[in-house]
Structure P
Amino acid sequence: MRVQEKKQIACIHVYCGDGKGKTTAAIGLAIRAAGAGKQVLFSQFMKGGQSSELQILKEIPNIRLMRSEKKFPFYEYMSAEQKQELMDIHNGMLQKMIESLDAGSCFGSDSSVSNSPASNEAVWRPDVIIMDEITYPYNWELLNRSLFQQFLTQAKGRVELVLTGRDPAEEILQTADYITEMRKLRHPYDQGIPARIGIEL
């Protein structure tokens, strides 16, 4: 049941900066939106394998996950073939997002989409789309920038859109209604403490 609400304007959020909290903030917004009865598409770019937040997000009925199920090495260690493969995955994700904006489309079964609706379900359209770590493939050209700009143009004002990652391009910042910078003042990693399960991953 959706929370009673007046018609709202859909906005674009950018969570950026070198500090911890970008993905964490996006997860919090996703849960809040889901709690209000909104349909949320939570997508992750540049991330494969397991991360702890997935265990709870996939249990929330109106949050659906989209990400690569294949883990890739860090960008600087990728071969040309791996970069092309990851680019194809990202472009496929973008295309599905564009299709999701149209009333006549839905997500079919696909290994890159978790919690996707079955083919006999009613058409599913997100109210909120989160694009976690999107700035990296955009900056490194691991996606089709024109396709991303097409999605951004079509999504603006139609769905609440959350973009996370360091060093967002100026053209991304110009579209944003919210820009929040997480700034690192101190971090355990600088003292040699690795990422901890349930905290950083």
Structure Q
Amino acid sequence: MTVVVLHLCSQLAIVRVQLKNLYDDVNQHPYADKLVTNKLRYVIQRHQELISLGETIEKTFNLILLPQLICYPLIFCFQGYAMLTSMAKTQTTSLQILYYLSYDTYTLYHLFIFCWIGEHLYHESTSVGYAYYESIWYNHSITNAYSLVIVGCRTLRPLRITAGKFANFSIHLFVAILKTSMGYLSMLRAVESRG
């Protein structure tokens, strides 16, 4: 999934650059307006294809990511608790501690990658919207300007990666999961110290 989303992000970046360069090399051309119309038609069609691809990725993976999102705080909490309780014992080896740390690091990295690509997709999708507005739309013909406005309105709803359409994967979600799992861990430690 990561590679597909990063590919989608790079394709969105290409669309953004094509929008910014819509008027390059056409000012001296005798059929400049027709040339811009053809370039704009291609860019809009490509953007629609990429939106469709992004929605397909979202539909495919959102239910797969929901159980993972639910389990991540619990995994971090219980792994941290297991590591702390095993470190409290005197017979804990450094290999056991290394195992706990490597497993927690792997799980944390896995979650971070999902959150980072979700954030990256969101930013690339919104930057295409800004490119529509930054393209010199007021120099276009009326037809091209209307096309830009209509397609630019679609970018007000950026592409996202969600967990069951419940939460958007972003750096904010990553931090929230870490805070939640540390809160669970401190609650477990408090219950243990009272008992």
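If we compute distance in nm of label points 7 Å out along Cα→Cβ at positions 154 and 178 for structures P, Q, which one ends up with the highest value? Let's see the in-between values first.
Details: P: 2.5; Q: 3.7.
Greatest value across P, Q: structure Q.
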Open item on the list: When helix-only ellipticity at 222 nm (-39500 (n - 2.57) for each DSSP H run of 4 or more, over all residues; to 500) is computed for each of P, Q, which one produces -28500?
Closed with: Q
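Given 98 as the derived value for volume of the Cα convex hull per residue in Å³, for residues 42-137 alone, which of the supplied structures P, Q does it correspond to?
Working: P: 98; Q: 117.
Comparing all candidates, it corresponds to P.
With distance in nm of label points 7 Å out along Cα→Cβ at positions 58 and 82 as the yardstick, tell me which of P, Q scores highest.
Numbers: P: 2.3; Q: 3.6.
Comparing P, Q by distance in nm of label points 7 Å out along Cα→Cβ at positions 58 and 82, the maximum is at Q.
Match the computed value 8, 35, 39, 15, 2, 0 of P(r) over Cα pairs in 10 Å bins from 0, in percent to one of the structures P, Q, and report its label. Provide the component values of the computation, followed by the final result.
Details: P: 8, 35, 39, 15, 2, 0; Q: 8, 28, 22, 17, 12, 8, 4, 1, 0.
Among P, Q, the structure yielding 8, 35, 39, 15, 2, 0 for P(r) over Cα pairs in 10 Å bins from 0, in percent is P.
Every number here is computed from the coordinates shown, using simple stated rules; none is lab data. Note that the structure is a prediction, hence the values are computed from the model and not measured. Cβ atoms are built from the backbone, for glycine too; each structure is taken alone.
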